[in-house]
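Q: Structures given as structure tokens follow.
Just so you know, all these numbers are worked out from the coordinates, no wet-lab data involved. These figures come from a predicted structure and were not determined experimentally. Cβ atoms are built from the backbone, for glycine too; each structure is taken alone.
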Structure 1
Amino acid sequence: MIKKNLNSIPKSKLVLEYGYSIGTVTSSMSNNHDIVFGIDRSFNALRYAKKSSKNNLDYVIDNSLSPVFGKLQFDLILALNILELIEPLELSKHVSRQISTGYFVISDPYDFDRGTNSVKKPINETKLRTNLEQLGFKISSKTKKPSFMPWNLKLNSRATLNYKVDLVIGKKK
């Protein structure tokens, strides 16, 4: 369902995915967009993601809030299932500075129970939307209301993790 919503976004020149993990979505995005970057802090994820190399796709290992891209402006930024790892309000401010006109797609189950690795200031679906609107994003009519879409993550041949995620698509003009 997330990929279906991503396909409705117009072709972009410059795309960034925060928390690309093994690169599934990032690689898929490179089929429809000009240049795509992924940023994640896992070297193991990078090794796996790099197996699907394409000329218009590259991966970076770094902290998502680092200034690795300088003042570069993106047309589309994705952040899928990372709000428990990166302070949500800091991430949204950081993304807002990286998009002057374009889309921000964020999806998360709001699963903040990670013990000492949890963020200090978790937010809910209402606070996320309000924050994005305050930063100049207009929330799409399809994602104005919180959703509970299934996200089934196959961990291995015997284990699957089943989430219910919220999807928000914001656009800055």
Structure 2
Amino acid sequence: MPIYALGDQVPDIHPDAFVHPDAVVIGSVTIGAESSIWPGAVLRGDDGYICVGARTSIQDNCVLHTTAEHPTLVGDDCVVGHVVHLEGCTIESGSLIGSGSIVLHRVVVHSGAIVAANAVVLNDTDVPSGSIAAGVPAVIKPGRARPDDIVAGVEAYLNKSKRHRDTMRRIDL
């Protein structure tokens, strides 16, 4: 798997994390225990710091980047769906970011909140606990998040990463 230091910026990946061989991790990136980074995901901590907590899935083709002023922080027990772009934002523990969404600078997605698929959450938006951010640009819908959806997503990806770690093998034809 392509994991790169950039000068003195060296990724710190917990030994219990699963990083797919086709993911790319560069620079100041920390990945917590039992987290999973899936094919095509790019975590590029060149300008600043990226931190992914424990038991969090960063799914296929996600892009996590940062700015010099604002790190990209993803808490524990989060689900970050396919083809998500996170940059300079904070995703608190126990949140779900739906496939195809974009979450930009200084956004805070609080614990128990959901960003709906394909939403664009603009700079400086606050997504309160229990809310859904949906649309382009995202509109906050209080009290609409279903916590069970987040828990189910976390559990599903814990199981998937274990299966991939234990049984995946490359076949050269």
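Q: A value of 13.2 was derived for Kirkwood radius over Cα pairs in Å, for residues 3-90 alone; which structure in 1, 2 was it taken from?
A: It traces back to 1.
Q: Taking 48, 34, 27 as the value of Cα extents along the principal axes in Å derived from one of the structures shown (1, 2), identify that structure.
A: 2
Q: Could you tell me which structure in 1, 2 was used to calculate relative contact order in percent (Cα under 8 Å, 6 or more apart) as 18?
A: Label of the originating structure: 1.
Q: Still on this structure, I have one more. So FRET efficiency 1/(1 + (r/R0)^6) of positions 131 and 163 (r between Cβ atoms, R0 = 25 Å, to 0.05), computed for just one structure, reads 0.70; which one of 1, 2 is that?
A: 1
Q: Can you tell which of 1, 2 yields 0.70 when FRET efficiency 1/(1 + (r/R0)^6) of positions 107 and 155 (r between Cβ atoms, R0 = 30 Å, to 0.05) is derived from it?
A: It traces back to 2.
Q: So, one more: Quick one: helix-only ellipticity at 222 nm (-39500 (n - 2.57) for each DSSP H run of 4 or more, over all residues; to 500) came out at -6000 when computed from one of 1, 2, so which one is it?
A: 1
Q: Then there is this: Of the structures labelled 1, 2, one was used to calculate mean count of other Cβ atoms within 10 Å over residues 59-66, giving 20.9. Name it.
A: Attributed to the structure labelled 2.
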